[in-house]
Each structure stands twice: as structure tokens, then as C-alpha cells.
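There are structures below to look over.
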Structure 1
Amino acid sequence: MNPARRATAAAATTVALATAGTLLTTVTPASAAVTCTSPVFKRQFFANTSFSGTAKKTDCDSAIDQSWTGAPITGLPKDNFGVRWSVTRDFGSGGPFTLTASALDGIRVYVDGTRKIDLWKNTSTTVTKTLNLTIPSGTHTLRVDYVNWTGSAKVKFTYTPRTTASVDKTKPLAPTGAKAVYDTTTGKAKLTWTASKEMDLSGYRVYRRLKGASFGTTPLATTTSTSYTDTTLPKTGATYYYEVRARDKAGNESTGSTDQPVTTVDLTAPAAPTGLTTSSEEDGLLVAWKAVDGATSYRLYRAATADGTYTRVATTSKASSVDTTAVEGTTYHYRVTSLDAAGNESARSAPVSGKRRDMTPPSLVTGVTVTPTDYGFEVRWDANPTPDLRSYVVRRGELWGDEEEQVCSLYPGYYVSADTTSYAYTTLPDGEESCFIVDAVDDAGNSAFQWTGDAQIVVATERDTTPSVETPEGSPLTLEATGAEGDEGNRLTWYGLGEDSPEQAAGYRVYRWNPAASAYERIAEADPGAVDYVDTGAARGTTSYYWVTAVAADGTESLPTGDYAITAPAQ
């Protein structure tokens with residue numbers, strides 16, 4: 001309340017000043033038009049009760065609650081004067097209000113020019129009136145007229161919203177002027193809006209939603225300020241929307257303000273890849289992993305040891321990469337990271353190790369020669385220069401086809417150590433034609449012949465050492481001859497006439513073919529219970545042919561049973 005001040009003698013309209021013998025005259029100008037900022041009242045004093053003529057004084061009053069025992073201002077009488085208050089303000093959404101007026105003497109209250117309270121009577125006691133009414137939303141004008149006819153003067157007026165939830169069902173208006181600003185450095189979003197015009201405002205609620213989703217029922221924040229800074233935004237590159245709602249003291253909540261979008265900076269890396277595997281390929285070592293959601297590319301890192309220093313060797317958009325720089329036969333350790341569209345890189349995966357298999361076959365074996373022998377063939381070749389050579393494979397085969405075109409159909413081979421260049425190929429020398437190759441195999445199992453399909457083929461015909469005397473059929477015995485592996489001699493084992501046989505032999509005779517004499521010559525006799533014999537006199541590096549006969553008690557020999565034993569040359 002701004003009480004009126006009385007004029008003093010110092011406020012005369014003309015002031016005379018003497019300065020250096022000169023008379024100066026100053027004239028006070030008429031008061032300028034008074035403007036009061038809403039919701040402050042504009043107050044006018046009149047020297048009558050009809051509010052006619054020009055107001056004696058106009059000023060601003062923050063509240064109508066005054067009393068005077070004499071003239072309220074200089075120039076007004078102490079009786080029969082009038083005071084008028086008026087204000088035009090925004091009532092927001094409006095709603096139920098209570099108007100309370102009291103006066104000594106008369107008071108009238110108008111809303112938009114319509115009289116709502118009328119206590120217009122010269123009284124000796126204070127009169128009071130309370131009125132409940134609903135004020136529509138928007139801007140309205142309140143006017144209060146007060147007159148004092150005689151005696152003391154007293155006036156009071158208030159207007160307040162009714163905030164009981166059972167009475168106030170009017171939602172506040174949605175806040176306006178909402179604006180969101182995002183700081184890419186801090187990752188914070190500041191939301192500002194215009195202060196609400198609601199007289200029963202209790203505060204604001206801020207809501208946030210992810211693009212494509214709906215606003216939830218729980219606010220992100222509640223505040224009485226007209227700004228809010230969100231420090232909880234995920235830094236994922238996603239777009240979020242904000243809205244502000246006003247809430248009154250009765251608990252009514254407005255609709256939301258205009259949605260304000262914010263696109264966050266993406267500082268969140270995707271997950272690290274898992275499920276790493278390695279496999280050797282023809283052009284390198286393949287490293288594969290499971291695809292990661294949100295990843296647009298991957299980086300492959302390599303180290304010599306699992307806990308060593310990893311260096312990036314590839315970037316790919318696929319969930320695999322071939323390390324073409326991996327050296328054959330060397331073990332490497334790999335880790336992989338994933339990257340999103342914003343370039344955020346994940347942590348490195350768990351390491352996985354792998355070795356690029358040696359896919360380079362040895363060079364072809366050269367200088368192969370095959371010499372027929374009494375035990376089969378002597379195969380020789382040039383030493384192969386392959387550094388990781390593990391062994392040779394000597395393979396024999398049969399020739400198929402006619403004279404114009406023949407194919408060597410190979411049998412499984414015999415492995416020979418890498419430090420030798422010859423092999424005694426034992427087989428029955430019976431005059432057959434054979435073909436040979438010598439293959440080279442490295443430590444990784446690569447075969448020169450299998451990789452290239454090429455080899456030096458040598459054709460050779462066996463000697464024929466078959467005895468010129470055929471072994472007759474009908475012997476009661478069966479013979480098995482085994483060639484000596486060392487110096488122990490060839491072993492002969494027979495069966496057919498055991499101790500329980502009704503034709504039990506009184507002994508056995510062992511014969512060996514002598515090519516020079518073209519005859520089987522007896523080399524040993526065995527006891528009746530004997531079943532084997534070791535021929536230590538057989539030459540090495542030849543094929544020995546044997547007969548065994550059973551000798552009856554009267555000295556009669558049975559028909560012979562025959563077999564042969566092949567022995568390689570002594571090493």
C-alpha cells in the first residue's frame with residue numbers, strides 16, 4: 001500500500017531564487033500520465049463522490065487496504081471524496097475466485113465493467129461482503145470504487161483463487177515459450193519457458209521422452225523456476241523430447257508445452273565383440289566374431305603374445321577379417337573392437353589365438369631313378385631343397401591304358417625320412433611292369449603331388465626270379481615265409497601235421513631254391529614236433545624261395561609246400 005502524502009509549503013508552483021543579483025523563476029510542469037505495471041492497481045483520487053472531473057492525483061497502489069482520519073491527500077476534503085482503483089491483468093486459465101470487500105463508507109466492485117459487489121451506503125460501521133465467482137480465462141479488468149461521505153474512511157479489497165481440489169477443476173494453461181538448448185561439450189540440456197500467468201500456480205513439471213516413445217506419468221523433474229537443466233541424458237546420439245506442464249495448488253495439471261527436441265552427442269561405445277574364432281584360409285588367417293548391435297565397423301588388432309602389444313591390422317564392416325599378412329606357421333593373438341556411426345570404439349574383446357596353416361607345398365622331387373633288383377626295386381632321387389621338408393613318400397602303381405596313352409594308378413606309398421634319398425622297395429620280382437613317383441611332404445602335411453597333380457613318373461620292369469620248377473599241389477602242409485628285418489634270418493613257419501594228426505611226421509625237410517643250379521636244395525631237417533625254422537644263411541637284398549616237406553617214419557617225403565621271403569639290403 002502506498003499512502004498518499006500531503007503537499008507542503010515547499011511544493012509551491014513558483015520559487016524565487018536570487019543568484020548574482022538576478023531573479024530566476026522555475027515553474028513545475030503538469031504531472032505526466034501515470035502507468036502502473038499489472039498486477040499493481042492504478043489509483044485515482046477525486047474531490048467528489050461521483051468520480052467526476054479530473055482526478056486530483058493518480059498513482060500506483062500494490063494493495064487496497066487503507067484508512068484515513070482526515071483528507072487522504074492535499075487538495076481533497078476530509079469528507080465526500082472518492083478513490084478509484086483499477087487493474088487489467090491476465091488470469092491465465094481463470095477458474096473459481098473469492099472477492100472480499102469491506103468499507104467504511106461505500107464500496108463497489110466491477111469485473112469487466114459488470115458490478116459484482118455493491119455496498120454503497122453511508123454507514124457508521126464497516127460493512128463487508130464476500131463473493132465466490134468464476135472468472136473466465138484470459139485478460140480481465142477489476143475496478144474498485146470507494147467513497148467516504150462523512151467521518152473516518154476505511155477500505156479493503158482482495159481477490160484470491162480458490163484452491164480446494166473439490167472446488168477448482170480448471171486446469172492451468174500450458175506453459176509457453178519453451179525452448180531447449182543442448183551443450184555438446186557437457187552433454188546437458190537446458191530447458192527454459194515463460195512464467196505462467198496462473199494466480200494459483202504451485203510449480204512446473206518437466207517430462208522427457210525418447211523419440212518414438214510416449215511421455216510417462218512420472219515427471220523428470222518438479223520445479224518452481226522457469227528453467228531446468230537435465231544432467232541425466234544418455235550420450236547415445238538419440239533424440240529426446242521435452243515438455244513442461246503447469247500445476248496449480250488444487251493439483252490440476254495443464255497439457256504439455258510444445259515439444260522441444262534435443263539430439264544428444266553419441267559418446268556411448270557399443271559392446272565389445274564376442275565369440276572370436278580363427279581358421280586358416282588359402283590367402284591368410286581368418287578371424288571371425290559375432291556381430292554387435294549398433295556397430296557399423298570393427299577393428300582387428302594383432303599381437304605376438306596374448307598379453308603383448310596389439311597393433312591394428314584391419315578395419316572392416318563385416319563380422320570377420322582375413323589377416324593376409326600373417327606368416328604361415330606362426331601363431332598370432334587377436335582382439336577385436338566395435339565402432340558405432342559416431343566413431344565410438346568399444347573395449348577390446350577377449351584374445352583369441354590362431355596359426356596360419358602352411359599352404360605352400362614342397363617343390364617337386366627330381367632325379368628319380370628306379371632300378372630292378374632281386375628284392376624288387378631300388379628307388380633313388382635328388383635331395384629336395386624345401387626348408388620344412390618332413391618326409392618323402394615312395395609310391396608304386398600300375399600302368400593303365402594302351403601304348404599311346406597310359407595312366408599310372410598309384411598304390412598307397414611308403415614314408416621315408418627327409419634325410420635320405422633312396423628306398424629299397426621290396427616286392428616279388430616276377431617280371432611285372434610298374435610305375436613310380438616320389439612325393440615330398442612338409443611339416444604342415446602339404447604334398448607336392450597332391451597340390452600340383454604333377455610328379456616325375458618312372459616306369460620300370462621287375463626282374464623275374466621265379467623258380468623254374470613249380471611247386472606241386474596236394475601238400476598236407478602250409479608254409480609261411482617271412483623276410484628277415486635284421487641279421488636274424490628268414491623265418492619259416494608251417495602247420496598241417498601236428499602231434500594229434502594221424503599222419504604225424506617223423507620229421508621235416510627245408511629246401512631253398514638255388515638259381516645257379518635251377519633246383520631246390522635241402523638246407524635243413526627239423527624234428528617231428530618242429531613248426532618253424534630260421535634261415536640265417538639266406539642272402540640279404542634278394543628273394544628266397546622255400547619248400548618244406550613232411551618225412552614219414554619210413555623215410556617217405558610228402559609233397560612240398562612253398563612260399564617266398566623278400567629281404568631288403570642291409571642298411
Structure 2
Amino acid sequence: MSSAHADLIFSGGPVFSAGAGPATAVAVRGGRIAAVGDDLREFRGPRTEVVDLAGRLLLPGFQDAHVHAVMGGTELNQCDLTETTDLDEYLRRIAAYAAAHPDAQWIVGGGWSLESFPGGVPGRELLDRVVPDRPVYLINRDHHGAWVNSRALELAGITADTPDPEHGRIDRAADGSPAGGLQEGAMELVEHLLPEVTTADRVAGLRRAQELLHSLGVTAWQDAMVCATNGYPDVADAYLAAAEQGWLTATVVGALWWDRERGAEQIPDLLANRERFTVGRLRCDSVKLMLDGVAENFTAAMTEPYKDACGCVTANRGLSFIDPAALGGYVTALDAHGFQVHFHALGDRAVRDGLDAVAAARAANGFRDTRPHLAHLQVVHPDDVPRFRQLGATANLQAYWASHEPQMDELTIPFLGGELAGRQYPFGDLWRAGAHLAAGSDWPVSTPDPLQAIHVAVNRVHHGADHQPFLPEQRLGLATALAAYTAGSAYVNRLDDTGTIRPGNRADLVVLDRDPFLAPAAEIASTQIVSTWVDGVRVFG
């Protein structure tokens with residue numbers, strides 16, 4: 001074959017290049033994009049594979065800037081309560097799983113929704129009804145709470161006299177006895193008793209996750225919790241095995257976990273783990289700092305206090321998991337070592353703390369190319385919106401959450417009140433202020449499907465839902481949302497030869513089954529993936 005000939009040519013359809021000009025054909029040679037244009041016949045040789053787009057859209061591979069892939073894949077192999085909010089269906093699945101695993105000492109899994117229970121509090125007696133003889137531990141879909149039965153509470157020694165841990169809460173019945181829900185740090189009271197999840201379990205979970213993510217057009221991602229502590233599972237061994245054995249086809253950035261029980265003395269450990277877990281397609285040069293919790297259990301850190309069920313102001317403004325007074329010093333030190341910082345910042349006080357820490361690092365170190373990003377951003381104070389651009393901090397959006405649903409309407413808006421509730425997921429404000437946007441799923445908290453999330457970013461309503469758009473002034477355009485999930489996340493992942501379709505970039509590409517720009521916005525989520533390519537090699541389709 002002539003050196004000028006391409007290995008692969010896509011032609012006959014629109015190309016979304018995320019920044020470059022319009023085109024209808026792309027040539028690939030040696031795993032990289034050789035040419036972009038309209039007539040690339042000179043690149044076609046006798047061995048060139050030609051993919052006829054037939055009017056379908058070609059775009060860069062999606063990149064998930066905040067996902068828990070190993071965790072998601074592992075949970076799919078456990079008692080899976082996702083894709084439903086029906087309580088009877090939960091109980092049916094739990095009973096069926098227990099019957100199918102008679103030798104399991106514990107029934108473990110998750111994916112249930114807070115909206116399935118009055119006040120978001122699950123009852124232990126429901127689990128007792130279907131699994132009376134073995135302990136049950138089921139995490140909810142946002143992974144900030146667990147549902148347990150009486151046997152699990154008994155084994156953990158949790159009674160009416162057990163105090164709440166510093167960073168958590170035991171849900172209680174009227175008489176003070178444990179109701180069956182454990183929030184945040186209270187999960188650890190039971191979690192340490194669970195059977196060990198083995199390396200083989202995590203490797204199997206990663207294989208399943210990679211297959212699923214490729215089928216959804218995802219070619220690279222940032223795992224938001226690697227080398228975890230504080231009661232969270234460590235998934236680093238699965239990634240290391242995949243990278244060393246050569247079957248990791250995605251490019252993965254691992255965000256090393258910041259242990260919130262320690263301070264700057266852990267930085268040498270982070271440096272060692274950065275070197276140890278940077279192998280092949282795996283690179284671990286980001287650090288995840290979890291600043292607060294979630295709004296639904298009132299642990300997200302807010303500038304204004306939460307309301308109670310009667311609408312009265314409480315004394316609770318949420319939790320700061322890392323001392324804000326020390327945070328700036330930590331981030332400055334990490335930045336000086338070349339680490340990216342990846343914040344979990346859900347409440348507006350946490351967002352402000354994160355931005356303040358980035359500002360401290362910028363003042364001390366100058367504007368280093370470390371690309372800090374803040375994920376979730378459920379509530380952002382208007383004063384902080386322009387600071388993202390000013391500080392060079394990326395807004396990492398989990399767009400699927402920006403919609404009316406029972407968890408939002410019944411368990412969030414009433415307890416935030418008008419002022420905080422009206423500041424939720426301000427994607428449009430951030431874009432208009434010039435913030436750099438990236439996107440992710442937080443799977444298994446919510447769907448890993450980028451097109452479902454993009455649908456919500458554009459429509460502010462879930463596909464097929466009979467709701468009014470949620471704060472519709474915060475919508476994004478389709479091109480902006482696609483760019484966030486491709487070029488925007490590639491920037492965050494420091495994969496500068498991906499995310500756009502231009503000569504010299506890696507041929508990480510996705511073919512859709514249509515051109516969504518030609519259809520109504522309400523149909524975006526109906527779009528399907530035809531094929532996914534990594535370095536010019538088909539990994540799905």
C-alpha cells in the first residue's frame with residue numbers, strides 16, 4: 001500500500017469536528033487522522049476500508065470527565081436495582097437475587113432512588129420481609145447512603161444509643177431506633193463488615209464497564225476515585241491489571257483520592273501512586289478532593305441554610321469534608337507538583353471553597369497548565385459564575401441531573417428554598433460567562449449514556465418525561481453540549497490529540513445513526529451509536 005493511502009475512510013456524511021470547519025469525509029492512517037475534507041479519493045487504496053456514513057454524523061469519541069467505571073461494572077454483577085423507582089420491583093429483585101445466591105453471606109448491591117421512600121428514608125422492615133435471615137447492604141444511586149436490614153444493623157451493633165458519626169447520619173424512627181437508612185459516614189458502620197470484593201471481581205467489573213462505555217461511544221474517561229480511602233472501594237488494581245495486560249482499549253485518567261482524614265503529609269504517597277499507576281493507556285496525575293456531600297440528605301455545603309419539611313429555616317448548611325482554611329494550601333502544593341485537582345463540589349459553598357483554593361494556587365504558583373475542574377455544580381452562587389473563566393477552572397457538568405423528577409421536586413427544591421433552588425445547574429450562565437465546559441456521567445450514580453445527558457443539557461427535561469423544562473434559561477445548544485462531552489472533556493483529561501477531528505489527532509471516533517442537528521431537540525436521546533473507534537480500530541459496532 002502506498003504510504004499516502006489511508007487505512008480507513010469515513011465519507012458521505014457530516015463531520016462534527018468540535019471547532020474545525022465543516023467536512024463530509026475523514027481519512028485515517030496509522031491510528032491517526034490523516035485528512036479531513038469533502039473529496040478524499042486520493043487517500044483510497046486497494047486495502048482501504050471505507051465506511052459510508054450515509055448522511056449520519058461522525059464525531060470525536062465521547063470522553064466522560066467524571067465516572068466510576070470499575071464501581072459501575074462491579075455493581076452490575078451484584079444485586080442491581082437501577083433503571084426503576086418502583087418499591088415492589090426493588091423487593092422482587094432483592095428476593096430473586098437472594099434466592100439465586102443461597103450461599104452468599106451478605107446480599108450486596110444498589111441503585112435504588114431516594115424518591116422511592118417517604119422522605120427519602122428506606123425502612124429496614126421492608127428488607128426483613130424478603131431477606132430475614134441474612135444481612136443486606138444496598139447503596140443508593142448517588143452512593144451517599146445505604147439501605148440495610150435488621151440483621152445488618154444487629155451485626156454492626158447499631159442501636160438507638162449509637163451516636164451519629166462526625167460526617168454522617170443514622171436515619172431514625174420516632175423512638176430513636178435505626179430506621180434502615182445510613183447517610184454518608186454512617187455507611188462505614190456497616191461497610192467494614194462486608195465480604196471483600198476481590199481483585200478478580202473488580203477486573204471483571206472493568207471489563208464489563210469498558211464494553212458498555214464503548215457501546216455508548218465513550219473512548220476515554222476520568223475515573224473520579226482511584227486509590228480511595230475513607231470507606232470507599234479502591235479500584236486501582238483493576239486498572240493496573242488492564243493496562244499491564246494490554247486489554248485496556250480506552251484511555252483512562254485516574255483521579256487519586258485525597259484522604260480527608262489526613263493533610264499534606266499524604267502528598268508523597270500521591271506522588272508514588274502517580275508513578276506506579278501510570279502505565280500504558282492509564283495515567284494517574286489528577287487528585288480528587290471531595291469537598292461536600294449531596295443536597296438530598298442535606299450534606300451538600302450551602303451558603304444558605306436548608307429548610308425543614310415545614311419550610312422553616314434550620315441551622316444546617318451542610319458539611320465541609322475538608323477544612324476550607326487548609327484547602328488552599330493543599331491545592332497549592334498539589335498544583336506545584338503538577339497535579340490536576342478534581343473537586344466534588346455540589347453546594348454553592350463547596351464551589352466557592354474550591355474556587356478559592358484554585359485562586360490561592362494561582363497566586364502562589366502562577367497559571368500553571370494543570371487544568372483544575374469542579375464537578376457536579378448543583379448550586380453555584382451568581383458571584384462565583386465568572387470566576388471559572390477568571391481562574392481557568394473548568395465546569396464539569398453532570399447534565400442528566402438538571403431535570404424535574406421526584407428526587408428533585410420532592411426531596412430537593414422544598415428543602416433548598418427559592419434562592420438556592422433557583423441557582424441549580426446553571427449551565428447557560430457558565431457558558432455565557434465564558435467558562436470552559438466539560439461533561440461526565442458520574443455513573444453508576446446515573447446513566448453512563450452521553451446522549452441521554454446531552455438531551456437534558458439541551459432540553460432541561462428527561463427524554464419522554466411529562467414535565468416542564470427545569471430552569472429552561474440554563475439550556476445549552478446542541479453543538480455546545482456535544483463539544484463539552486468531546487473537546488471539553490479531552491481538555492480536562494489533558495488528551496490534547498483527541499476530542500476534535502483534525503489532522504494529526506488520534507482517530508477516536510463515533511458514528512451515530514443519524515444527524516441529530518437535523519431532527520427536533522426533543523429527539524436527541526433517541527440517537528443510537530452505530531460504531532465506536534479507538535486509534536482507528538473498531539471497538540464497538
Structure 3
Amino acid sequence: MKNALLFPNFLALMMLAMSPLPAEDKPAVESGPIQKQPWLQPDADAILKWQQMRFGMFIHWGPVSLTGHEIGWSRGRETTIDEYDNLYKKFDPENFDADRWVSIAKAAGMKYIVLTTKHHDGFCLWDTKQTDFNIMNSAMSRDVTKEIAEACQRQGIAFGTYHSVCDWHHPDFPRNSPGGKVRREKSDIQSYRRYLRAQVKELIENYGPLVTMWFDVPQEFDADEGSENIRICRELQSDIVVNNRAGGGLGDYATPEQRVGGFDIDQPWETCMTICRQWAWKPDDKMKSLAECLQTLIRTAGGDGNLLFNVGPMPNGEIEARQVDRLQQMGDWLAEYGETIYATRGGPYKPTKHLVSTRKGNTVYLHILSWPDEVIRVPNLPATLLNHHVITGGSIVLTTVDDEIEIRIPQSDRQEIDTIVAIELDQPAIELAPISVSYVGQSLTEGRQATASNVFQRSAQYAAAKAVDADNSTRWATDAETKECSLEVDLGKPERFDRAVLDECVEYGVRVHSFELQYRDGEDWKTFFQGTTIGRGLSVNFDPVTARHVRLRIHGDDGPTINEFQLFTPKRTKP
């Protein structure tokens with residue numbers, strides 16, 4: 001996998017500079033003859049079946065686990081190329097048990113597995129006839145891919161393969177390590193493309209049927225070559241689904257990496273994310289809490305996406321006990337509440353910080369992840385509400401007031417991770433158009449013009465507008481080492497407000513030390529609220545302010561980054 005874009009340190013910035021953009025962040029391929037090729041249209045039933053699974057296991061593993069460094073990317077960086085390329089000779093995971101791995105995924109409630117059969121380092125985890133740089137020539141000398149594929153078949157789990165388009169080990173590929181930044185003096189890209197496709201043919205013919213071919217980092221592969229990669233896959237298996245990293249951004253589904261994708265019920269997508277920090281195994285790597293794991297899955301389903309959740313097995317062939325325990329906890333939750341995740345569609349409410357929704361049949365499931373107020377308010381649905389209850393247990397008072405639904409649940413019945421409310425309608429829930437919720441109340445900042453004093457590498461991906469789009473999967477970010485910065489929002493006309501919700505991206509630490517909320521009065525900025533740290537989902541109240549231009553001033557370090565900045569009108573007084 002490519003390095004995550006969140007690390008503030010110098011090393012991560014260097015990796016960012018040398019890495020290609022994720023496929024979902026590249027400019028869309030212009031419509032033309034390529035898009036009209038029949039093999040670029042996926043099998044609709046296969047896509048639906050894949051979407052209904054919702055939850056899969058990603059596995060990044062290989063000889064690199066002997067070092068504890070990142071797969072592919074550490075070649076020529078933390079580990080010399082010569083040392084890295086010879087790790088396989090001593091790779092002998094004596095405790096590897098494919099059935100055990102698959103049973104762990106099954107117990108977690110996962111419905112499919114995607115194995116890294118070849119990462120960017122070129123090492124192959126199957127008995128390929130195209131190169132000797134494979135598992136059969138390692139100290140282990142067992143066809144790992146075959147054993148996992150057969151274990152999946154025995155246990156009723158779908159099996160797919162990750163296959164890197166780039167290959168920094170192969171002499172015909174134009175780029176070498178570290179990170180594909182070094183260009184070889186001699187290469188033969190045409191020969192390499194034949195090699196790549198011969199391996200794809202082996203995987204589909206000998207280890208299929210595959211639920212997906214998961215390509216990655218299409219260096220040296222444009223839309224024409226991406227189209228050809230997909231054609232080969234479809235020719236060999238018509239119902240295979242292919243991700244959008246085959247080349248040129250082509251593919252059946254988007255792949256946001258290390259973040260939950262935005263709400264999208266038109267384009268299939270799958271978030272790929274690690275259970276710890278690193279894709280490959282790392283000793284004492286920081287692991288996500290149960291709340292982080294489950295809420296990631298819930299948010300993904302609420303946005304109408306799948307979650308491909310990664311584990312990195314240890315060099316002895318075992319998945320760490322703590323990771324197994326965490327996955328089992330997720331499976332226990334899904335055993336009770338999986339009906340609200342599997343075979344659902346996202347919506348109709350667009351996800352917010354505190355609430356997401358899924359739907360199936362005539363039922364809308366509200367997943368309340370936090371309580372910014374004693375009452376949860378959402379826009380009324382354009383349907384008749386027939387019934388409602390709390391799936392996670394307890395009492396509820398649900399009323400419609402004006403154009404809103406108000407939900408009251410006693411604190412004793414609220415769940416720490418997710419309180420689920422089922423609302424039964426008089427019509428299929430999928431027929432309802434997406435509804436924007438923002439937070440609680442009427443947001444004044446959502447979709448407004450915004451400017452910032454600093455934007456990370458001047459990238460549109462991290463622009464000021466990302467902090468006012470009511471989408472927690474996007475963010476305004478500043479350059480590393482930034483200490484003071486500001487975000488200014490133009491409300492279009494003078495508006496009255498008395499509450500703000502600020503959400504800091506804290507995955508890699510709290511970077512805001514203090515902040516001020518200000519409004520512009522002529523040429524001056526006047527402060528109407530001061531605070532210290534922001535963190536996740538901070539809601540602040542203040543005396544009503546009327547202004548058109550509002551500014552968030554931040555004092556911090558390491559490049560503060562904000563998911564959302566929302567202002568709200570005063571609540572209506574109910575008669």
C-alpha cells in the first residue's frame with residue numbers, strides 16, 4: 001500500500017513527494033473510446049454481491065515481516081535492497097495455518113479476504129512460473145496463496161488477490177527502490193507488461209474464481225494499459241470486480257486509503273485501512289480501539305462503502321493475539337447487529353460526526369455514534385413512519401416537530417459506541433433521495449466560501465473548503481511545522497448564530513493548543529470565543545453573534561488540520 005498522507009514528519013513528506021496520487025485522487029479520465037470498451041462495464045450482480053458483503057480482511061504479509069518494516073516501501077530505505085531481496089531465503093513461518101487465518105476473518109464477521117500475492121517489492125506468494133522470486137523458493141516452500149484460497153472455499157469466504165502493478169524488483173520495470181523514485185538505466189516496459197499479465201492469468205486460472213483483482217500503484221500504466229489489465233481479468237472471469245488502480249483511474253470501485261470515503265451511492269467504493277498503523281507487521285505497533293474499529297465499519301457502511309480491514313501477520317505465520325481479540329470483538333458486535341450493516345445501502349441521511357444511517361427493505365437504521373445534545377434532530381423523511389424501536393435496547397421517544405424528527409433516549413440506554421434506532425416506513429427506504437443533516441441544527445457554514453492562511457502543499461485535496469463541506473472524511477490541512485493559521489468563512493450575508501462545532505483530525509496527535517472564534521467588524525477582527533484544545537467533535541456555545549465573515553484562528557504546531565468547522569443558528573423555541 002502507499003504510505004498514508006497524514007504523517008507530519010519529514011520522512012513522510014518525502015514519501016508523499018515520491019509517491020503517485022491514489023487513484024481516487026487523480027483527475028478523472030476523460031470520456032472517450034476507452035470508456036466504451038465492453039469489458040470496462042462490471043457484472044451488476046457481482047458488484048451488488050460484493051457490496052452486500054460490506055466487510056473484508058486485507059492481508060499484507062511476506063518476508064518483510066522479518067524486519068518489522070513496511071512492505072515494499074522499506075526496500076532501499078530502512079533495509080538495503082540486497083538485504084531486502086534476500087529475506088525470503090530465511091523466511092520460514094513455522095506456525096502458518098491458512099484455516100486459522102480464515103477462521104479469524106470469519107469470526108470477525110468478514111465475508112471476503114484479499115491477500116497481497118505480490119507487493120511493490122516483487123516477491124510472489126504463490127507458485128508462479130514467471131519468476132523464481134517466489135514463496136516456493138523460500139525456506140517455507142509452500143504455496144501460501146493456494147492454501148488460503150482453499151481454506152476460504154472450505155469455510156465459505158470469498159477470496160481475492162492484491163497484485164501490484166509496479167514492481168521495483170523486476171529488471172524490466174523502469175523504476176527501482178526506494179519508492180519507485182530511482183529510474184533504471186535499462187528496462188523493457190513492454191516485456192514487463194507481458195510478465196504482469198501472465199501472472200494475473202495464473203492467479204485467476206489457478207486460484208479463482210476471485211471476488212476481486214485488487215491492483216495497486218499503476219506507475220508506468222496509463223488509461224490504455226489500465227483498460228488492457230481489466231480486459232485480461234474479464235476475459236478470464238467475467239464476474240470478477242476490479243478496483244480503480246489498474247491504470248489511468250479505470251476500474252469498478254474507488255479505493256480511499258486510510259480514511260473513510262465520502263457518501264456515494266452511485267459509485268461503488270471500498271475503504272482500505274489498517275487495524276494498527278503499518279500495513280505489514282511491526283512490533284508494538286499502535287492498534288485501534290474497539291470504538292475506532294467499529295465506528296470505522298459503521299461509518300463506511302453509512303457512506304455506502306465496503307471496509308477492507310488490514311492485518312499484518314507476524315514472521316512466524318500467526319496473526320497477533322491482540323489483533324485476533326479485537327477482530328473477535330468486532331465479530332461479536334456484528335453477530336448482534338449485523339442486520340444493520342450487511343446487505344444494506346448507505347443513507348438516506350448523509351453521514352455526520354455523530355450520526356450515520358443505513359437502510360434495507362422498508363427500514364432505516366440510525367446509528368447514533370455520539371450525543372452532542374440531549375436530543376438528536378434529523379430532517380423528517382418523505383414517507384410515513386410506521387414504527388420505531390431501539391435495536392441496541394432501551395426506550396425511545398421519537399416525535400416529529402415541524403420538519404424534524406426528534407429522538408430522545410435515556411442516558412442509561414445509550415451505547416458507548418453505537419446506539420441503533422430502527423425506523424420502519426411505508427415504502428422501500430432505498431427510494432428516498434439522500435438527505436443532508438450536517439450536525440444538530442441549521443448549519444450556516446456548510447458549502448460556504450472559505451479561505452485559509454495556509455494549505456498543505458497548496459493542494460486542493462486539503463483546501464479550506466474541505467472544513468465546511470459537512471463531510472468528516474475530508475479536511476483542511478496546513479503544512480508541517482505550521483504553528484499559527486486561520487480559516488475564514490463568508491456566510492454570504494449577516495447571519496445570527498450561537499454555537500459552533502469544531503472537529504480536529506487527531507489520528508496523529510492533537511496539534512491545536514488554543515483557538516479563537518472571531519467576526520469581522522469593518523477592518524477589525526473581534527474575538528467572541530476563546531478555547532484551548534479542540535480534539536474530536538468539540539461543541540461550544542456563546543452569546544448570539546450576528547456577522548457575515550467569521551474566522552477560526554489556531555495556535556498550535558506540526559501543521560494543524562481540521563475536519564469540520566460549523567456554525568449554527570439559535571435553536572427555535574418550541575411552543
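We did not get these values from a lab; they are worked out from the coordinates using the rules stated. Just so it is clear, the model here is predicted, and its values are computed rather than measured. Cβ atoms are built from the backbone, for glycine too; each structure is taken alone.
Quick notes on this one:
- For the set 1, 2, 3, ranking by relative contact order in percent (Cα under 8 Å, 6 or more apart) places 2 highest.
- Of the structures 1, 2, 3, the one that 3, 10, 10, 9, 8, 7, 6, 6, 5, 5, 5, 5, 5, 4, 4, 4, 2, 1, 0, 0 was derived from, the read-out being P(r) over Cα pairs in 10 Å bins from 0, in percent: 1
- Parent structure of the calculated result 7.9, given that distance in nm of label points 7 Å out along Cα→Cβ at positions 311 and 511 is the read-out and 1, 2, 3 the choices: 1
- Distance in nm of label points 7 Å out along Cα→Cβ at positions 223 and 327 - structure with the largest value, from 1, 2, 3: 1
- helix-only ellipticity at 222 nm (-39500 (n - 2.57) for each DSSP H run of 4 or more, over all residues; to 500) derived as -6000 - corresponding label from 1, 2, 3: 3
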